[in-house]
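Take a look at the structures below.
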Structure P
Amino acid sequence: MSDKNNKGPVSKQQSVTQQALMYSAPLPPASEFAGYDAALPGAGDRILALVEKEMQHRHQAENKLIKIAGRGQICGLIVSVFSLGAIALSIFFKQPIASIPPAIIAITGLASVFINQKNK
């Protein structure tokens with residue numbers, strides 16, 4: 001296309017606007033929730049059931065992690081007590097070199113507790 005006054009090509013600019021909706025809650029806002037149900041009858045109930053099922057799964061997973069963490073603490077306590085007992089016995093029997101491996105185990109176990117807490 002040419003303009004009569006400027007003999008050069010005429011350029012047209014277009015702009016495109018894009019809009020995205022994002023939300024971080026497990027359910028959409030009420031205005032959109034009603035739209036889902038209007039578009040597909042029963043969609044609202046299905047979305048609620050999905051959220052409830054996901055929440056129940058998350059609670060079960062958290063409970064398992066709590067149990068595993070409790071077992072880990074008990075095992076850590078047992079290892080520490082046996083290591084400290086081995087250190088005490090080796091010192092009692094005047095074998096200080098024999099106390100080095102249990103001391104390393106005990107110190108490593110205690111250090112890992114503090115390192116893991118710092119990283120969380």
Structure Q
Amino acid sequence: MSNLTPHDVIATLESISRDIQTKTDELARLDEGATKARTALKVAYARAFLSVEGAPMDVRRYTAELETANLLFESELADQKYRACQGALRASRDRLEVGRSISALVRMEWSLQS
């Protein structure tokens with residue numbers, strides 16, 4: 001730890017803070033995208049389900065599922081991207097906590113050297 005300078009600690013913490021802000025902004029965009037994808041899936045499914053007239057409920061449901069399979073995949077993928085971004089954001093916050101701990105230790109080391 002003795003190789004760290006105050007500038008190194010500050011630069012690292014600032015970099016982590018920027019990463020957190022970037023991921024927070026990305027998370028908001030991904031949340032919006034996932035919401036839109038789920039809504040598009042629900043609407044398309046309902047339309048497909050209602051378009052099959054005079055068929056048993058199972059046929060209507062399976063027809064709707066087949067017709068909206070691509071939208072289901074897009075919705076699941078959007079949710080997966082959102083979860084991955086949440087994980088990255090948590091990791092960045094963990095890095096920030098580690099950086100704060102290191103900063104405290106470095107300050108203590110500096111004070112002992114004085």
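For which of P, Q does FRET efficiency 1/(1 + (r/R0)^6) of positions 30 and 46 (r between Cβ atoms, R0 = 30 Å, to 0.05), calculated from the coordinates, equal 0.95?
P
On mean count of other Cβ atoms within 10 Å over residues 38-45, which of the structures labelled P, Q is highest?
Largest value of mean count of other Cβ atoms within 10 Å over residues 38-45: Q.
Matching task: -24000 is the computed value of helix-only ellipticity at 222 nm (-39500 (n - 2.57) for each DSSP H run of 4 or more, over all residues; to 500). Pick the structure from P, Q.
On the way: P: -24000; Q: -32500.
That value comes from structure P.
Among the shown structures P, Q, from which was the value 1.39 of Rg/Rh (Cα atoms, Kirkwood Rh) calculated?
Q
Here relative contact order in percent (Cα under 8 Å, 6 or more apart) was calculated and came to 43; which of the structures P, Q was it taken from?
The read-out comes from structure Q.
Rule-based calculations on the coordinates, nothing more; no lab input. Source: prediction; values computed, not measured. Cβ atoms are built from the backbone, for glycine too; each structure is taken alone.
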